[in-house]
Structure I
Amino acid sequence: MNVNDDLQTRWWNLEAELVEKFGKKPDMETILFLIGIQEADKFDIKFTKEQKQDLMHVAVCSLLQPGGYFVKTHVDADGWPHFAQAKPFEELSLKAQEDLLREYVLLYFDRHNHEAMLF
């Protein structure tokens with residue numbers, strides 16, 4: 001069995017859980033948006049387009065923290081977390097970047113015990 005096959009199988013399993021929870025399969029942007037909401041602790045708020053992008057940035061930084069790519073530096077007066085890049089990214093193909101992000105999304109859900117997710 002190929003490592004990529006295992007990643008794909010685990011990703012499909014996560015997608016199935018999310019379909020069960022939401023009634024449809026969310027794409028990666030939606031998953032990042034939801035993780036961003038959780039990580040920024042911003043519930044029950046209407047978001048501007050810019051804030052939605054900020055939430056996805058919060059999600060990516062939060063997801064990649066365990067890999068040492070980012071560190072949280074502070075939370076601002078409005079409650080938004082801020083990050084600094086801690087190490088450079090190696091050059092990866094688009095597919096490898098997607099796989100890396102999927103790995104960290106799966107790790108995030110594992111760390112948060114799937115059901116403990118607030119969304």
Structure II
Amino acid sequence: MAYHAALDPVVLRIFHHHLYEYGRGVRGLFLMTMSRAEARPVLTRLGGDAIAWFVQEVGENKVNLFFGRPAFVEVAQAFVTRPLNELTPEEDFMLGTLLGYDKEQQCQRFLTRISDRRAEADLAAS
């Protein structure tokens with residue numbers, strides 16, 4: 001893989017670690033936030049290795065790159081249609097689970113988020 005000078009060595013190391021985990025079946029879905037310039041050679045490598053991926057625009061110069069097992073990527077792409085901070089508690093839970101985050105922490109995060117949502121709804125109703 002020919003890397004461009006724009007690819008930060010830290011991003012490169014994280015990407016290679018993700019590829020290692022992918023190859024060993026540790027996780028099925030990965031998320032990296034990076035600049036557009038950094039994404040180009042990474043996408044070239046993913047394409048060359050026939051690894052499924054999709055890019056979510058974050059801003060003018062940043063993207064979220066999701067990659068991994070095809071079914072995981074397809075499911076994530078189906079509901080990651082807006083900024084990650086705007087996902088519903090249910091979508092946030094699903095994404096965290098697909099990314100392999102700690103299940104108990106995901107449950108606690110979900111419970112906090114639905115509690116916050118209920119409190120906002122109660123406040124709006126009063």
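Name the one structure among I, II that distance in nm of label points 7 Å out along Cα→Cβ at positions 13 and 93 of 3.6 was derived from. Answer for the origin of the read-out: II. Can you say which of I, II returns 2.2 when distance in nm of label points 7 Å out along Cα→Cβ at positions 45 and 61 is computed? Label of the source structure: II. Here P(r) over Cα pairs in 10 Å bins from 0, in percent, for residues 69-108 alone has been calculated and equals 25, 38, 30, 7, so which of I, II was it run on? It must be structure I, since only it matches.
Given that P(r) over Cα pairs in 10 Å bins from 0, in percent, derived from a single structure, equals 12, 43, 35, 10, 1, which label among I, II identifies that structure? The structure behind it is I.
Each value in this text was obtained by applying a stated rule to the coordinates, not by laboratory testing. Note that the coordinates shown come from a computational prediction; the quantities given were computed from them, not determined experimentally. Cβ atoms are built from the backbone, for glycine too; each structure is taken alone.
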